[in-house]
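Structures follow.
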Structure I
Amino acid sequence: MSTPAASSSTPPAAGKFLVIGLAGLAATALGLVVSGAQKVAYSYLVGFTFWAAIAIGMMMLILIHHVFDANWSVLIRRQFEHGLSAFKWLALLFLPLWLASVFYQSDLVWPWMNLDHVMHGSHTVGQDVLYTKKASFLNLNMFTGMTAAFFVIWMWLSARLRKASFSQDADGDLKWTSMNRKTAAFGIPLLALSLSFAAIYWIKSLEYHWFSTMYGVWFFANCVRGALSCGVLIMIWLIARGDYRGIVNKNHFYSIGLLVFAFTVFWAYVTFSQYFLIWNANVPEETFWYNLREIHADGTPSQWKYVGFFILFGHFLAPFLYLLSYKHKVTPAYIRPAAIWILGVILVDLCYNILPALKDAHGDPLPFLSINLLWVLTSVVGVGGICIWSYLKSFPTTKLFPIRDPRIGECLTYHE
């Protein structure tokens, strides 16, 4: 078992995850031959945003930890700090989508990048009144600059948070705690704005006619839920390894379980509000987004309608009822399947938001159950393998937990 004063041992699986990640990316590339570039690009965008959302959620939880000067989360905060090491690789993994849009086919993913792209079989993007009003925002130069800014912001905030936390292990100086609180003070609004714009640029603009004022908050809810679920799995893994055995108690699980439960309700509130406002207003520029995900052009129900029902019950009702139980929150054997389930439904939710932008000759979204799901899974494995490898490479570079954090004593003796 690792002691607080010793560096944690190198997880032996780091190299394996790198191989798994590269294999997943290679399998996704194979899909270019089988299904074509556009279908693979959309599937890859799902896999990429899934892992980017988790990394963003980890950063937001670290910033919230410092703003509130929390004590229970000091242990898991260190693991989230290791998770932030993935941002530089995520920036690299986004390049294929950008390069394909610039050098291969401008409307491969985002139709508004090509002014000659035909909309609804009648007029082009360049002739579209709605695009004209948004042209200063939706253009390749803005997209490139904003995307670069997102990753610069995220990597800069990550570097500040990691440097201060890791440096405090060596000298115990309280200036590092002060530095992280200052970073959190301006980092939270900066991260909130950047993740919202990232969701709008990368996902919402796939169907740029659509309007929604809740979209950034929806993405934020999935980011935090994904990060919390990963936090649960990391805690259980470290207990199994012996690192956290006797250190993490049921009260730590109860607190993180409460947050998972709280953001389950928050996600439902945001998603219901978005649907209700659009349904109540009944404006065609807004309702079409849901119509495409419920019925075919001939009025018959589509597969996406049932995916929507699955998300409703799987993303909210099932985890809500399950996590009402105190026992399900504090027992690793019970909270682990809940965490895995939530991560799975977040992936389905991203599919629901991204893949219907792929349409057939009649303007109907391609069905959910198709070979595209295979490329989604290979993309999740590919991007995820790289992210987990990055986490595991960072894992042994510092102490198992922040041994000189001013709240570490309270964390180790934490009770409800």
Structure II
Amino acid sequence: MRRLLVLILGALAFQGVALAQTRDLSTQGTLLDRIAAVVNDGVVLESEVDDQMKAVTARLQAQNMALPPQSVLHKQVLDQLILQRIELEQAKRDGITISDDQLNAALEDVAKRNNIAFSDLPTVLAQQGIDYATYREQMRQQLTIGLLRQRDVLQRIVVTPREINQFLTKERKEPSSNEEYDVSHILIAVPPNATPAQITQAQQRAEDVYHRASKGENFAKLAVAYSNSEDALQGGSLGWRKGSELPTFLTHVILKLKPGQVAPPLRTPTGFHIVKLDKVRTRDKKDIVQQVHVRHILLATNALQDDATVRQRLERIRQRILSGKETFAVAAAAVSQDPGSASQGGDLGWQSPDVFDPTFAAVIAKLKVGQISQPFKTRYGWHIAQLLGRRSHDATQEVKRLDAMEAIRASKADEDTELWLQRLRDDAYVKILAG
């Protein structure tokens, strides 16, 4: 159960977002809670900071990660909660919401990844001392923040065909394209309008952290204590990334490191970065996918033709094709209501089965090559389908282009997100009252 707790908590990037903005007074008038920080029109409560510190401490201990002093951990947790409050207020102003259906889908995924039934999730959480209603609300808030970042950062990252071609050309020339890197990172932030004194102070701190890390001091502990990056409370871990997915500004630094080495501070618009290469592993595989070649005829129901009528019509068409009175392609071109394939004789081309409607894919999976199905219904209408072939296809090149696009986006996203978060923080009113 201990492992289950860690996995479930790991579903949220960072828990402890404020669920209430006030706490009651006792009948004797004793203050039961204090405000840790005022953030625009809301607050972060000291109890929220305490709760989150307990959760972070438990996670770090479970990962055998050294803990920083409580005062340092308190500051890091408070900073994270303040930032989340700012993001949630921005999402609210922009009308970004998560529906119950979206929330339930995310929770079902959590349950599935932990090999439990969705209906058992409240009970399992309760056994771990976690309130289900609170957990749902925290998940909703994290999904809301995810949508906000998707809209304001990720969707604005443009990857051009020229960039993809240049990426693939460069990748063919570099052995590092087949390697993955486990990297840790510390950011000593510099405000956008920093004074020379602030820049000097940040640089001195970065140099100090670098020298301590290079002499063998625990990098994760230093990250928790000093990093201003979002991954600080994860010990600065960026996780495993392909060489092409490394942040652009760090790539040339990381490729020069050997496992266990730490690079000197690197200056960027967001501040000074210190990176450590933890491990390297090689990946070199072809992407072989199973594909099917299918054609179909689609008819939809309407006010004049119900399910029974459409099914009978398709059965008659099927019998005409089987008896040789009409070819499948001619029938599809004449009557199919699928605008994408009717002009092609119903031909859907070679496709991976998972691109189809699940019901459609299930029917195709049972057909022999050349066989025409009985009429069947999907959410799009009624079909008859013919399987023309099956093959194993080397999709390496297609996958490489898709991977290249995602890698370029990922390499741009880290720095863009940090800059975006700095702007949000600078535009917000924040007053720290406690701690």
Structure III
Amino acid sequence: MEASYNKLQEYFEDKLPSPEKVAEALTFHSYEVEGIEEKDGDYIFDIDVLPNRAPDSSDEKGVAKELSAVLDMSLKEDVFSGKLSEIKITVSVSQINKLLGADISAGEVEDILKRLGFEYEVSGEEFVVNPPLERTDLKIKIDIIEEVGRIYGYENIEAILPSKSEKAPKINKKFYYVSKIKNFLVKEGFSEVYTYTFRDSGEVEMIKPFASDKNFLRTDLRGGLLRSLEQNTKNLPLLSCDEVKIFEIGNVFNKDKEYTSLGITDSGDIVNKLSEFLGVEIKGDTEDNIFETNFDELLEKLPEPEDEYEKLEKKESITYSSISPYPFMLRDIAVWVPSDVTSDDVLEVVKKESTELLVNTKLFDEFKKDDKISYAFNLVFQSQEKTLSDEEVNKIMDSVTEALNSNSNWEVR
């Protein structure tokens, strides 16, 4: 919704803070102000109001009421109907402080309820709150506590670490071994995938499927892994590997029960390695080069996890990068160079001329003849912004070829 700064000012006797300060207050305590536009001597706020606040915040009146509470500024008059909902919510000061981790006094709680325009009764440290009819989002105790917290200001609540429990927390066995297996497979060069739970066939049919080809719950992980394997094989040039190695741990469903399954692309001796790592023999079925086993049954064979919280290794720093939605283009290049020139020397020249559009390289051939050596590379080009044309890539390849040939005794084949 849009709200005018000048119209908001009409609801207040005192001068409002600057538009920037108003936007900041609303964003920190109430809504999300996505922008401010200066227009004809006024400032227009572009406010994103969540659906639960729509009944009381659909125009400037609602925003003014909210500003009154947040900034503790009096309105000229009550802008709401004055009607109360039928809901009465009981909450105590101790409950508010326990949940928020704060130390808010009863007086401060009462002041906040007044600023919000709530009717209430006080009995000791308990408040029985009767919210306005317009506040349809306030139904239970936690809603009132949230209101007190946001108006009080979460930035005013001191961050305190909880005290260490005298009793060591019990480690969830399933979570422990899922994490252990995932870390092991990742170190072995595998990548985890999440495939669709819904399929076009199975033993458990949905009453109201959201698509005609997704009206059953999956009975295995194999089907999804095969599709993922097929799709990712097409992107091998981008993946810096010779084969796609993937796994999935997820729930499957048959007519009798639901259970967790483990599926792995059958690459080499990985199942035996995993068995050795866990200390138990992993049994399952291999079909279409996908190994699958009942993880819940495997879990029963494994010992209870030891307390390893104090033994956690320092995690390596991980950098994430966005995946381009545009297709990649492949080119090959081979060059003769003197035998004392390394492939890295050649690749340095290639990368320099290819700019950021060169996203991956692979040395796929190397052989010597007399006093020379030939290096052949796969080059993968891709843009984050558009689909590359042959003309653009060919121009880069011309520059690469020219740069390579400019070196003494170097010759592109």
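Worth a mention:
- For 173 (volume of the Cα convex hull per residue in Å³, for residues 112-319 alone, calculated) the corresponding structure among I, II, III: I
- Read-out volume of the Cα convex hull per residue in Å³, computed value 210, structure in I, II, III: II
- Value -22500, calculated as helix-only ellipticity at 222 nm (-39500 (n - 2.57) for each DSSP H run of 4 or more, over all residues; to 500), assigned to which of I, II, III: I
- Relative contact order in percent (Cα under 8 Å, 6 or more apart) from the coordinates reads 19; which among I, II, III: II
- When mean count of other Cβ atoms within 10 Å over residues 48-55 is computed for each of I, II, III, the one that comes out at 18.6 is II.
- At a computed 1.43 (Cα Rg over 2.2 N^0.38 Å, for residues 120-239 alone), which of I, II, III: I
Laboratory data are not the source of any read-out in this text; all were calculated from the coordinates shown. Everything quoted here is computed from the prediction, not taken from an experiment. Cβ atoms are built from the backbone, for glycine too; each structure is taken alone.
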